Structure 1
Amino acid sequence: MIFKSFGTISKEIINKPFVLLYGENPSLIHEIENNILIKIKEEKSFTIKKYQEEYLIQNEDIFNQMINSNNLFEDDEIYIISKTTDKILHIFNEEIAAQNNKKIVFLSENLTKKSKLRNLAESSNYFACIACYHDTPEQLQSLLIQKLKNMQINVSREFINSLFEINSLNRQDINDAVDKILLIKKSSNIDENKLKELFHSSTDNNNFEIVNDCLLGNKKNINIALNNIYAQGINFNEILSALKYKINKLLEIVESNTDNKNINQLVESFRPAIFWKEKNIVKDQLNRWSKKELEILLDQIFDIEIQCKKNYDVSTVILQNFVINISTKTALEKIHTQ
């Protein structure tokens, strides 16, 4: 049975004997896994046993004993099986496991629509199936605002924008920073300067830097970015989400120009204020791209996103070609010649 990845962990999810968490967002998978365990712990005590699929397949007798045996102690057992694929179905029988009151959480990377494990989890009443896709910049900003609000820390939208312009924050970066805030909040006041010190990107390659170089047509940096996309296995969602965010921001700036200001005046007067390190970059990007071109580019991003999802195995190549086409503006040539 399919459940959404956002929102609270419902009673219905908790009551399912099996949970499948899969997708391209390991931070979100880990977060939901923890939230499920916390919710279960509110109702009963349990012990956790963790395995990897490969180990259980190589030691099938251990898996059979795990499914069929009863715990001699009072605590229930919850099994976490990571790196699961369709291979787990060779040794897992949901009917038998459900009858023996076993609680299993399966953790997987991205599973295609053809995946037997995904299809089973989506259709079975024994399963809660939750897809964990990459967070968009907008989702991450909303997440951070809500977490700060829960801690009774009020910050400006301008400050939130500046955090994401300086750092390519992901969900884990936000959660790590929040943990630090909770530790020091008891002994010292938290202001915006202190917050800036606590937020750092764990991403070696800054996705927003790639996007900025792409829109600026910076050939030297684009070549480095292309190598990083391949070497670091950067997922297309990370770049395309950052690209959509940046283009929408540029369009928002352009559309605010109701009194025909020049680009320099427009960027300087835009509210909320653009972070000072970004101002010259934004000016150069607005000089390079017209409103119409940005709108066309935004439409093309959605098309590329669909292509990458349909052809996941070659999505890196599709993304690299698209980055080149944007940086050289050849992405617009077909449009202009039609």
Structure 2
Amino acid sequence: MQGYLNHWFIHFMRWPHMLLELLLVGALVILFIAPSAGAAMRLQERSLYIANDEAGERSMYRLGFRFMSPTPVGSFELLFCNDPIPYHPCDIPLNMDVSGANLTDQTGETGFTISQRSTNRLLFTRTASLPGPERSTYTFDNVLNPVDTERAFSVRIKTFSSTNGSGAQVDFGSVRAQVIKGIRIETQVPPMLIYCLAQEVEYNCTGTNEIYYTDMGTLSPTDTLTAQSQMAVGTNASGGFVITAVGAPLSAGTTTIASLATPSPSEPGKNQFGINLVANSTPGIGLDPEGEWANATTTADYSQPNRYKFKDGDIVAFSPNVSLMKKFTVSYIVNASPALKAGVYTTTINFIASGRF
């Protein structure tokens, strides 16, 4: 009986100790778990995009993150520092300046404006409201990048329930970035006008027959005298090219053979001088323009088969924009009336190509 009582007494006396232990464990749970439910949380899905990451240049920045705590947010602060640790001193990245930043776009949690600016600090504010679960982005421009290309810099982010960045922070986080000194490569395509002129020329102006004179023969009231020359042209000018015909009608002393003022057919027995830049059957002379560039063409008055004209200063061919290469054949006709005075009739016709750069 005595042994049974001793056993019961020992078992009973253990309960105060167990109760004390349970109370201590409960206190620890309250001490270490309960406070963490209200502590600041790290912002998630953080990112920073810099449109121009050249050192010392101004750029657009796009910052993204997701709010975490189920607590209304009325403002958030961006602090630009060398070090990302939020409780370390903030050294401003060399030459960085965000004081001229402008908020140009925002997604997710919106309604923010920039209410405070300084060299390395921006404060975004709105009427406090509970953030949703989606990721938010904030785009702001006119940020002057730092100049130190050997060292990364940071953007420390803090959110607040207040609208002026005061009071306890709600959430926090940092992003890191680094500017570069890019390798700048520059080149240019020089202005180019390729042009050649002779009795016969190669399509790409690699050669000509170097003949610049033609004896058309003896004038007759029954026959049409003919000749032809060629020219090729190409340019990278954005406004294309023009070819202008410059010269006078055939003359011998004070007597001239009148040029055709409008596109007209060849009529033997009349005083006529004219040209065109297409293939003809009356008389059989000339060729249509050669080349793939359809935008390079003859002008309307000089592109009519069997119709001829010549007027000093007329544009005979052109392109409205870049054209590489085009070959034109110029046909010349001369007719004479029976009453035309005897003599040697000559003229010089110049074709001037100009690029419209």
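Laboratory data are not the source of any read-out in this text; all were calculated from the coordinates shown. Note that the coordinates shown come from a computational prediction; the quantities given were computed from them, not determined experimentally. Cβ atoms are built from the backbone, for glycine too; each structure is taken alone.
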- Item | Source structure (of 1, 2) for percent of Cα pairs over 32 Å apart, for residues 58-257 alone, computed value 51 | 2
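For which of the structures 1, 2 does the calculation of helix-only ellipticity at 222 nm (-39500 (n - 2.57) for each DSSP H run of 4 or more, over all residues; to 500) return -3000?
Details: 1: -17500; 2: -3000.
Of the structures listed, the value fits 2.
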- Message: As an exercise: P(r) over Cα pairs in 10 Å bins from 0, in percent, calculated from one structure in 1, 2, equals 5, 17, 14, 7, 6, 8, 10, 11, 8, 5, 3, 2, 2, 1, 1, 0, 0. Which structure is it?
- Response: 2
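In terms of distance in nm of label points 7 Å out along Cα→Cβ at positions 106 and 138, which of structures 1, 2 is highest?
On the way: 1: 3.3; 2: 0.7.
If we compare distance in nm of label points 7 Å out along Cα→Cβ at positions 106 and 138 over 1, 2, the biggest value is for 1.
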- For distance in nm of label points 7 Å out along Cα→Cβ at positions 194 and 282, which of 1, 2 scores largest? 2
